[in-house]
Each structure stands twice: as structure tokens, then as C-alpha cells.
Structure 1
Amino acid sequence: MKFLVVFAFLFLFSSTSIFAQYPIKLDSLGMKVSADENREFSYTDKKNAYYYARTHSNFNEEWFAGWNVNTRKVLKDYELLIDGKKLDRMKSEVTVYPNRMKRIYSNSKETLLMFDNRNIVGIKLENVMGENISLKLAGDLHKFESVSEKGFFVIPKEADKDFILVAPWKDMQFKVQNEVISASKDAGGFVFLYASKKDDAVKMLADFRANNGRWYQERMNRMSDLINKNNPLETNDEKMNKVIPWLILTTDQLITNQMGRGIYAGLPWFTDYWGRDMFITMPGACLVTGQFDTAKDVLKSFAKFQNTNRKSKYYGRVPNRANPDGILYNTTDGTPRFVIQILDYVKYSGDTSIIKDLYPNVKRAVNGSLKNWVDRKGYLTHEDADTWMDAKIKNRIPYSPRGNRANDIQSLWVQQLEASAIMAEFMGEPANAKKWRRIARKVKKNFARDFFNSKYEYMADRITARNRKDFKLRPNQLYAYELVNSEEKKMKITKKVWESLVYPWGVASLSQMDKDFHPYHENWNYYHKDSAYHNGTVWLWNNGMAMQRMIEQGQKEIAYKLFENMNYQAFKEGAVGSLSENADALPRDGKKRGKLSGTFLQAWSNAEHIRVLYQQFFGIRPDMLENKITIEPKIPAELTEIKSSVLVGDGKLKYSFKRDEGEIYIFSGENLKTNLIISLPKHKRFSMNLEPNQIIKITVKDSVAEVENSIVVKNTSIKFRVMQDKEKMKKINEKNQFFAGTDFVKPFLQKNLKSLSKFHDPPLTF
């Protein structure tokens, strides 16, 4: 590669001004919700509890609504009264903030909030026009126990050895009658405190009254630091400036300490630690957001649950699901993702100590699979419902069988082997590294031959135990590109999947042209919802990889349409500031979009959206194991200005972009010394060292990229030019022609669809 290199003095400019960003205040993120919208919202205590409700419902009837502690539903709802008259939520003005929910009535203001690491829910009442305030418990999740001098106690029916104390916010006189507690308006509201003993609840109350202001501020500071210090973002898109911080914070809600550090799969009902979900979520929730200590804690905590019984067929697996009631190992993909995330953590953090700590788990994971599940071709075999498509009829017969060799499982297995080999070399075990890489090569070679058929533009979803190729058109192949050795095949698969499975509201789990397609997730007149779960229902977590594959093909604008649609959902639909688990594939009568379904706040849906923004659109991919950061930006046309940063290793990479007559990229490091590998969309790839107190400015105009590497403290710079890459331009033109006109799948309902025949609920045919 030839560069024109010029040494020159450059006017000193401050990195502070280039990357200046206004701190995002939590109050500025408030989302106003109308009574017609009546949206869901939730908060967790970051320990083992959450509170879920709708903004305007006077009684949240959903079975999962209310306060949940340690996977137990403990309190349903409450009513507020002023001078004996009930406050009508439907007539309130509601604003939901990341740290609290506020309802403004004609005669008062109500604020609901929680506190970090404390089983407490506060209901604050201010601006009261009246003399007395009252709170009445609603629902049937509790039973009255007794009145004390501090308040009154109820016992949760699902946790009948514990207690909830209901008390005034301040230490004021009160009275209790028929589960209604009343006090002077000066009491400031009410509080719920959960404990295993009455005395503990009373102590918690005293602690709350003395310290709730400090606790509130600490919680605000933690949230503020996460979006301002770890992931500041400022763009020309005001909606994005609001939505991305919200998604980061609602995802962070789900990082709890229920059984050691872990990540809830989703609210309101997936409060277990699901291994698969947790490690799909980790990049967007912990690594991109710079929460390296949290990621390390999650990995080490979950490693303790690994199956160590050599006689078990699940030897070496990490759990599919872990909760206080038990552990299940019935998944194949959780373990590869666990191993892959160990290496991803090292690449972001530079902390290699975790390899030493968890290498025994890594070896056990590989050896367990080799002992019990790997066939003569090197494939990782598995049972029919041991992938993420795991729904069963009465927990026995799979609705969407994918045994015994699914395409995504083989890719994850190869990635696990390759990650394990890197860690083996680090630990001084080259024999293991060589062995595991040999198996990975074997899988790749066989996959290229076994998973394709010239009749199809896409790969088989699985090979059955009888060695038959199953060509049901599903999104799982998006995760198997590492095993595709042809760029032409990747192009065809990407287009086929997008036009067959990607709706404007997300990626369907089965083509609408398949005879087993289910157009709606919940359609109880015809089938159980689990029948549709992986047979047509949209899964938003797959959006991330669908966008990534389209971006890798140079089609950032196509991918960004889906990204914007998801921003809209977080902004205006479903749970405030969140992405749902599912949606209907086809719109219902009179609707233009698929109805949202599943959990309203799903960890991997949120996290994949965040990951794709930073790793693919912004193109920032660290590898601190080799002390390098690849920057391969694919900025869509609608984003004309970006100021952001990402924590990497012990420092920070600052990132700025501006599009005017040309494009200007500016990179700077804070406590960061590394090698940058920069690959602009149309230009030759080049690398350069980033030293502290340096600013790298790249100005792209026409066919030339001018690079200035400025050393601020010495007031000098190095300049050179990077020309367009002719081979890259040729491929871009070819791909642009191939993908021209590519659009979302057009919803189509087949006539006489089997799933819509009365009482249909059989297992799939194949």
C-alpha cells in the first residue's frame, strides 16, 4: 500500500471541543404516555425484584402484574385516595422516566420508584390538595397479617414465610382499616418493604426514612454514569438520542443479583437466568456499554453452575435455566455462547485473568461435547428441542424439531472450538489448541458439502438424525455464515432471508409460505400460542443479526430501515423504552403492523439493537487480546452527525463523525494506547498506532481520504492520503446491483392455512 506522507505543524485543537457532549439528564428522557396508549413500564431493584404495571390502568389485571420478589408474585396493585376519594389513573398525566414513574392528578402528584439492592417500593405523594391521604391494597396475591405501631403487615401467598410491611413514607400517625392505611398529607406517601422477618422489615423502614434521599441520588448517579460516562451519544437524530439511552438503561434493569450476578431474560415473567439468553445479551448489555466488571461477574457466577458430573450426558454444559427452584441443562447453544463470551470479554476489557480462572470450565465444555454429542463428521449433535427453538407440546413433543444437527449450532460449535483454542494457547496447551482447531476445520469442510442443495438459494436449517436435509426457511442460517465459504452464497442467503422473513417489525421464525406457518402468536381459537412460538412468530432478537448480515453486504440503508422501526417501537409502542420479545408475523384485521407479544421487555431484543449500532453501524470492534481496534464504519445517510465513545480496556475510544460536503471521522483515545485498523467503506484498509494525546482526523472527499494524525501536546501532525480500493469498489457495485430493490417481506396469508383450521395443534410434519 502506497501513501503520500507529509510531516507538518498543525494548529492545536482540543479533543475536548471535538468530542464535547452535553450530559444526558434522566429528566430529559421522560416519555409522556396518554391514557389511550396505557403503556407498560417496569423497574427492578437490581437485586432480585421488579415492579410491573401499566401507566393508566386503575387495576392491573394481568396475572404477572405488580411486585415480584425472588421469582414470587407478592403484591398485585394499590389504590390511592385523597380525603377518601380514589385517584383515577385514567385522568392522570403520566410521564415515565428511567428511574421513576410520575402521575399528575388534578389534586396531587404521585411518584413510584425503587432503590438499588433493596426490596422496597416507594409511592410518593406531593402537591396534595386535601387533608388526608390513603392507600388501599388491591388484588389477591396477599393476605392480611396484623397491624403494628409502624404500619400493617401482609403475607404474600406465594412466599408465605415472608412479610410485607406497608407504612407511611414519613414517621407520622396513621390508622388502618380493612387494608387501607391513612395518614395526614404531610406523611408524603407510602412505602412497601419486603423481608423474611417482621423485625427486619421494621429496621428497613427506619433505614429507608433516614436514607431514601441518598439512595435515590445514588441510583440516579449510577444510571447517569452509564449513559454519560460509559456510552455518551449525540447525533442529529433526536429520537435516537433518547431511545438508545433508554434501551441501555432498561437492559441494565435486567442485570440483577438473584443467584450471583446474572441477567433476567425478560420481564415480566422470565426472571430466571437463561444461559442462552444471557450470553446473547452480554455484548450489548455489558461489553458495548463498558460494564466489564459486571460481565466478568456474570461469567464467573454462571460458571459455578456448570455440570461437572462425568457420568451425565450433560457433562460440561452450563444451564439452560437457573432459578432458586433448580437448574436445567436442556440446551445445546448456551455452552458455546458461554465460551465465546469469555473471549469477547477479554477482547473488550483486555483482562486475561479470566482465562486462567475459567479455562478449566472451557476444557470441560469441549470435552463434554466430544464425549457425548459429537459425531464422526465433527458435528455437535443435540436433541430436537435443545436449540433456542425449544417449545414443546406438554413439555414432551417439540413444536419445531431441529435435531439432530442444526445449522446455527454447528457454527456456534466451531466458534467455541476456535475460542477455546486461543485460550488453550494462552494457557500453554498447544496440543489442545491444535486438536480443537482440527475438529473445527473438519466441521467447516463437511458443512459446506452437507448443508446445501442446488435447488435452494439458502442452506438447510438442519440435518435430521436420518440424514435428511430440512429446508424449512428459518432465520437460524444468519448465525452460520462463518461456515459459508462463498461470498456469492452469502449474498443470496442474505437477500432470500430478508425478503422472506424480515417484516418491518422484525424477523419471523418461519416463512409465511411454509405449510406449517402460524400468522399470529396468540390465536387461541385455533392453537396454543407455543405452537406459533417458533413457527412464524417474529423474534426481535434476530433483528440484530439480520441487520448485521445486510450491513456486511454493504447495504446499510436497507438495514437502517429496520433499525429505525425498532427505535419507533421503543419510543411509542409496548413497554416504555424497551423492545418486546415477539410480534405477530402478519398484521391483524385493520392494523398495519404485527401485534407485539411475549415479554414486553426482552433482554436480547434490546441488547442486540445496541450491539448492532456500535459494532456494525459505527463499526467499532475491539480486540485487546491483540491490542487492536477495528473501525469499519457503515453510517447510514440519515445520520449526519455522531459524537460517541466506547470503553475499551482501561481507557476510552472517542468517536466523532460529520457528513457535509464530504465525511469527517475523528478518533481519539483517553488512557488508551492501541493499534487502529481503519476500513472505510470505499477505501483501502490501513492501520496506525493511537497514542495518548493523539487525534486522528480523516476527511473523505471524492475518491481521497486525507488522514491527519495529530499529537496535541507537541503541536505536530502526520498527514497522508488513502485512495479508493478499486477491488472494493467493484464488489460494492456488484452488491448494490444484486440488492437493488430489496425490501421487507410483504405480508401474505395463505388460503386454507393448516394452522387456521379448527382445533389444529398437531406436531409439525416433515
Structure 2
Amino acid sequence: MVEVFDSQVVIAKGIEIKEGVTGNRGETLAARILAAHNVSKDHALMQIKFDALASHDITYVGIIQTARASGLEKFPLPYVLTNCHNSLCAVGGTINEDDHRFGLSAAEKYGGIYVPAHQAVIHQYNREMLAGCGKMILGSDSHTRYGALGTMGIGEGGPELVKQLLKRTYDVAAPEVIAVYLEGTPRPGVGPMDVALALVGKVFASGFVKNKIMEFVGPGVSGLSVDYRNGIDVMTTETTCLSSIWTTDEKVRDYYALHGREEEYRELIPGDNAAYDGLIKIDLSVVEPMIALPFHPSNVYTIREVAADPIPFLKAVEQYAEENLGTPRGALDLQSKVIDGKLQVDQGSIVGCSGGTYENLMAAASILKGKFIGTGGFTLSAYPSSQPVYAGLIEDGAIVDLMKAGTVVRSAFCGPCFGAGDTPRNNGLSIRHATRNFPNRDGSKPGEGQNACVALMDARSIAATAANGGILTPADRVMAVEPANTYKYDRDIYENRCYNGWGKARQQEELIYGPNIKDWPAMIALTENLLLTVASYITDPVTTTDELIPSGETSSYRSNPLRLAEFALGRKDPAYVGRAKAIQAVEELREKWLVGETSADEEKTLFMQVKELYPELDDATGFLKTCALGSLIYAVKPGDGSAREQAASVQKVLGGWANIARDYATKRYRSNVINWGMLPFVADAADSEKFAVESVILVKGIGEAVKNGSDTVKAQIIGGEEITLRLPSFAEGERKIVSEGCLINFYAREKGSV
């Protein structure tokens, strides 16, 4: 099904794999597109300027606030602000709609493009209206992937978009390029999510494509529709690759023409001797309907094998929850869902940029036509990815077929992907054509006794399961042929509702604020020394951004840094916020003492608290002048998943100065740590075991080490041993940001305002 080859391979024009030939890395599509956007003379360390930017309503307020504080006057490139995450009202408040109104006012003032709530999910709008062959788009969402349209999309935290808004660059070491060679044709009932899950399941654990670019080539590409390609492409994020790109053909031309943008098309084919750093071969004809069981998109099996004998698979999920999520034994009981040897699921959902496409929902409607899901506990929902897609499905009768079958059809919304919609019941099992199934999403709060699980599947198998009353069923058992309807796009739906102010900034306009929209608190520059208390110590193999800052109900507070910080690690380590705040209180007293604003009693308290942290200290006065006190998080491999900057910013808001990790799961999380002024330390296994939660670590000379480019520093565990902390691949620009305390300070310093 999927084969991996960890050696250089040469492919001619994206079709013929050549043996015994010396290739040219510059002939890959990825290399050509990157070279065209690299403004640096250094081809090893690239400085990229993008063609367009995109954000949604969880991220754009913070980005605009940061850019505004750093001197933004108008958007220098097209910037799309969509409203697809916090589309629903905030419980008990006006928060979400206040953010939306802020977004519209920002588009008017700075010259942006504003897509109102329920019009489209971010990536569907960008496919339809922003992508272009050979272009690069930077988005503040991890699933920024438009490779099937010949567009290299990269998802990063908000500060990287701020850099582009301020006409700076995205700095990245030239990535390796891995060929994904497709051959064969998918069988009826096998959808894009099945191919994507087979791919993710094969390469995630090994890190084979981590921070690399996946280039889709091979004869199998031409047999796939563009919708099908998009469905595979958007899931490449779950492999931890940096980006993706595909060869283009007449089907891509037709897609652009359908959307009134044929001028954005050009043929993209690799050269005669394109050299790749590795190869993944996928025979599409043998891919089966797949399922990613909780709690990761890489926990992949065929639906056939799970349906045949579900107990061992469900038992493994329960065991993982007990060992890694703090779930009490017996609290999660998935095995009880097996009735007469068959797995009965509770809920299905087809949603978002991966699931809610025209072809996926047409296929689901075809399977469900003339059937119904029943009047029991099983429920099914569908979310078309945009209003034009919704209109096309209505015109072709699919919406009526879905509704008659018992499906609840909703408007474009990303909520079920991150836990803000269609939350299953406690101990529920939901099957979803969505992007992720991490723990702590979808309403699950193991620490509070609420356990819910999500498995990822393709829309076709979800429909087949629904037609079978919720009994897990692969679609290839019931689907003989894919529907052949042709999508009829109506551009007027966007033209009549979305605001396009690109190139028409009205700088005299005022931004419209709501009471929840707050500025970032002041952050000091890096001091010469740091005294760091370990506020959380996480030993899981991988820590997701959902665990660092839970999604779902926290989303409405993404525009309020102090309020949001209260949720940090809330479901993973509830004591973290209290520990971090205790250290922050001492640091705030130190900063007050530095400017002579403390009373005698406060000074005495300060010295006593510092002595408690550092009993070996002799001279508190001299020490406190050069040493900030802060917290740090240790995790084995933090940052898998979302691009959300708040996974790092909440730590900084609570006085965080560093992460210590064995490795960082993604470049984007490491970049977020740096852009918020925290040190991305790496430690080996032996040193990591020498400290624990509430250990205190003194890092002397860190200010000078960062400025001088040192990649190794020694640190002393108070009352314990010395450890070595490394700063590998710590670029000069990144060092400057951390030295200033954060990206906001860095730009403010350049403006001369600090």
C-alpha cells in the first residue's frame, strides 16, 4: 500500500523513476518555487517572502494587534481574514462577534479581505479565491496546504505572519524534498482520507518527512480529481512535513477556470532529472478504507480489521488513556460498544477543509440516498466547506438526500475539528472526516471525568456506517461507483457578501474593539542570568498544542492574553498555572524593586522568597540585579499539531522563559517559543532525568551566550547536579528576538520606542 525509501531518487518529469542517474535537486517543483521566493543570496538559509497571508478568527486579532504595535500601516500583500472557528456566539457574552467586527474594521483600515462567519472555512476559501500555481501562502493555521493547486502553503504561528506584514522574511533552512509517487487508481468507496491516513500512519512515527516538503508526482495523480487531491493534501500536516506541492494538469486548469481565475494556472512539472531526498510510493489501487483510532491521526488500521475484531483495538485505546491521559481505570469503556461482535459508534460528522468538500458530500449522499440512520442514539452531521459548495449540493439534490436520511446539515464551520461543535456524549465514540482526533479535543476532559473519543474516517465510510445504523462499516462494501455530478460554482455568493479591500486601505478608519480584546502585557528583555522553576514536567512521548492550550471553550479568549493564560495546560497539568504564577509574583516584585518602588517589607519578602528558591545564594542584592526569575516547561517532544501561537504565548504571559525538550515536534511550535521570547533548550535523556517538577535551575551567562551565538550552556540544578542545555540551529535573527524578550519588543526596539 505505502512503501518508504530513505535514499536519493531521481524522477523524470514526475513520472519515470530513473536508476543509476545523478540528479539535480534544483529541478524539483519545491526547489523552484522556494528559489523564486527567496530574497537571500544564501540558498542554504532561505529568507522567504510570501504572495499572500491567511488567518481565521482565533488568530487574526492577536496578529493584527502585534503588527499594529510594531508599526503596521497597511497590509503589504493580500491578507484573508476568515471567520470559521469562533463562528458561534460565546456563551454568556459578545466575545466572538466582537472579534469579527474587529476583523472587518482591520480589513477596511489596512486593506484586507474579510470573509464573514459561515461563508467558508479558511482553507476552502483560499483554494477557491487565493491559491495560484507557483505561489506561496503563509497561514496562521497548521493545515495551510494548497499543494494540489500548485501552491506551496505553510502553516505557522501568528508572529511569522507579523513579520510578513512588516515586510520582513520567513527564515528557514533549505528543506529536503520527499517524492510521493502515486500509481494506480482508488477503488470505489475509497476516498481521499483513506489515502491520507495510510500515508500518515506510515511516516509519522519515524519522522521521515518532518520539516521536509512532500512533492506529489507519478502517474496516479492524473486519475484523481482536484477535490480528491485537496483531501489528501490538507492531511499532509499530520505527517509533520513543512509543506507540500503537486504536479498540475488540465484538471487543475479547469478548477481555476471554474472559479473565474484561469490566469492563476500554469503547468508545474519537475525537470528531467529531479533529485529527491527520499521516496514514498503509494499504490492507490490497493488502499482500503482506513480508520485512525484515538488519540492520533497516525493510529491507523483498516476498517476491515477493526470491524472484524474490535475488542483488542478498543482495549489498546483504553489502556493508552489510562497510561498517558490520567484517565482512571474503567472510566473510558469503549469495549462496551461491541454488541454481538460488532462495533456500534455514537456519532458521525463530515466537516471542514478535509471532509466538507463537494465530492465528499456527494459521495456520502449517494450512499445514504433512500436509507436512514434510524431513530436511536446514533447521529450524523454534515458541514459543507463553503456557501458555494452548499449551493452546489442543493442544486444537485445531495442536501435533500442527506436530510431525508437523518443528517443534520449545517453551515461552514471548523468547530468539530477542534472541539467546539458536535461534542459526543461522555464515553462516546465519534467517527469524523475531520483533520485531527487528539486527546483533549471534542469536549473530552479526562481530569474532570469526561471522556470522549474521536476516530478519523473518510466521508464514504462514515455514510456507510450511518446507513448501517451506526455499525462500523467500510464504504467499499456498499459503494459500486462514485457519483459523477459536476460542481457548478457560483462566484456571486462571495462577491455579494465578502469584503475585498486589498489595495484599498482606508487608514483613517478606526479599529473597532470589544471589551475582551486586550493588548499584550509588557515583557522584559533577556537578563544575563535566569533562575527557572520547572512548572510542568511532561513525560509523554509527544505533547500536542491542544494539551499546552486546550481548544474548544478556550477559543473565545484568544484575543485576551491574560484570560487565556488561565487555561494553559488546564487538561494536562492543572497545577501548572498556579506554579507559574507563584514564580511570576516573585519576578514582578523583583522588577518593582529594581526601579525603587518596593517598601521595606516588600524588599524583605522578596529576599526571603529568592532565598527559598536558591538556598545557596549569598548576595541577594547583586544577584537580583542580573537575574530574572521565571518558569519553564519540560516535555519530551512538545508542539505536535496546531500552528496556534498561544501554545507558547500563554507560557510567556505567565512568566515563562524556556522550554526544555528532547526534540521539538514541529518547526512551527519551536518558532512560536522563540517569537515569544523563550529559549528553545534541548537536553539529552540523561540530563532530563536529573530534574523534576518544581526543581529550580540556574542558568548563568545565558544573556551573553545567546548574543554570542553559543549553542551550549551549562546549568545548575539547585541542590543537585549540573546539566547541559543546547540551542541547536539557533539562527542569528532568532537570538536577537529572544534577547529582546519577544518579537514585539524586537520591532519596538527597531522603531526606537523602547
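Read the figures in this text as sums done on the coordinates, not as results from a lab. Source: prediction; values computed, not measured. Cβ atoms are built from the backbone, for glycine too; each structure is taken alone.
Worth pointing out:
- Computed 27.0 for mean count of other Cβ atoms within 10 Å over residues 233-240 - originating structure among 1, 2: 2
- Answer label among 1, 2 for the case where mean count of other Cβ atoms within 10 Å over residues 473-480, calculated from the coordinates, equals 20.2: 2
- Top of 1, 2 by Cα Rg over 2.2 N^0.38 Å, largest first: 1
- Cα Rg over 2.2 N^0.38 Å, for residues 289-336 alone - structure with the largest value, from 1, 2: 1
- Answer label among 1, 2 for the case where mean count of other Cβ atoms within 10 Å over residues 217-224, calculated from the coordinates, equals 16.1: 1
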